[in-house]
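*Asks:* Have a look at these structures, which come just after this line.
Computed from the coordinates by the stated procedures, all read-outs in this text should not be read as laboratory data. Keep in mind that this is a model prediction, so the values were computed, not measured. Cβ atoms are built from the backbone, for glycine too; each structure is taken alone.
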Structure P
Amino acid sequence: MDINTYWNIFKKNNNLPDNLEYFDAFGFGISDEEIDELLNLVLIGKKKATTSIYLKEEKYPKVGDYSIVLDSKQEPRCIIQTERTSIFPFKEMTYDICKKEGEDEVLDTWVATHKKILTLDCKDYGYTFNEDMDIFFEEFKLIYK
């Protein structure tokens, strides 16, 4: 099913306005395997947050925004709604915060994995990652699948 059809069915089933738009449609992760693995964590309710590099020139979801989560084949699989956002330096991440992502049981593992991901993200934007850089932390709830 294509993204717009999926979105329109969601709006109709939830009596939402026809002109309501979603913020983004994306898959969590980089590789197909990772995208499907992280999607599964969302679907079972374990993944309730995500982190990205914070760049002032980019747009980020606001509380109440909807996003469509895709699988590795770019098929829509669920809709999430942003519940809370925060911006803080990467080096201030704590286990209590990162455990909401549902991906790691140890802060050191989360830090190592996210350093790699954020380094790639920064490179795409022409920046060099460092631990003083701000990150955007989004907490969300699964509302449709």
Structure Q
Amino acid sequence: MDEHQQALPLALMICDLDHFKRINDHFGHLTGDRYLATVAACCRDKIEAAGGIFARYGGEEFVACVPRCDRQQAKRLAESLRQALAASELVQPDGQPVTLSIGVSVTGGGPLQREALFQAADESLYRAKQNGRDRVEMDSLTL
């Protein structure tokens, strides 16, 4: 048996800083970089405490991978990331708090299908953005 199959379930979260372009355009790229570092530190602590890894994925997107994390745990953990950022005191140019949209996908118990896992998390993130941002959306698949 493949040793990687024993680590399931596995949660994948794609996190996107909402309206990040506004931050860079208004405050400048140095402040934007500071915001990204704050988001990374805030979220990394929570993900690592859950036994996962948190990394920048590109631009204002981050990815979290948490082994042995089922759907309920993943939803709670993603919500805690969103709430931690809201409490971070980072603000948009209009003074509103910076928010985070998160798409979550969780494997079931079969072999790891990496591309399907990423696709499902990405589609969930897209739904979070479509449904008003500052929210967590779970995949609708059983991977």
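*Asks:* Suppose helix-only ellipticity at 222 nm (-39500 (n - 2.57) for each DSSP H run of 4 or more, over all residues; to 500) works out to -9500; of P, Q, which structure was it derived from?
*Replies:* Values: P: -9500; Q: -14500.
Structure P accounts for this read-out.
*Asks:* Of the structures labelled P, Q, one was used to calculate mean count of other Cβ atoms within 10 Å over residues 14-21, giving 8.8. Name it. Don't skip to the answer; put the middle values down first.
*Replies:* Details: P: 8.8; Q: 20.2.
Answer for the origin of the read-out: P.
*Asks:* Rank structures P, Q by distance in nm of label points 7 Å out along Cα→Cβ at positions 46 and 86 and report only the one at the top, that is, the highest. List each step's numbers first, then the result.
*Replies:* Values: P: 2.3; Q: 1.0.
Top value of distance in nm of label points 7 Å out along Cα→Cβ at positions 46 and 86, among P, Q, belongs to structure P.
*Asks:* Out of P, Q, which one gives 41 for percent of Cα pairs over 16 Å apart, for residues 38-93 alone as computed from the coordinates?
*Replies:* Working: P: 53; Q: 41.
Going through each structure in turn, the value belongs to Q.
*Asks:* To test your reading of the models, identify which of P, Q gives -0.21, -0.77, -0.95 for log10 I(q)/I(0) by the Debye sum over Cα atoms at q = 0.08, 0.16, 0.18 Å⁻¹ when calculated.
*Replies:* Numbers: P: -0.22, -0.89, -1.11; Q: -0.21, -0.77, -0.95.
It was calculated from structure Q.
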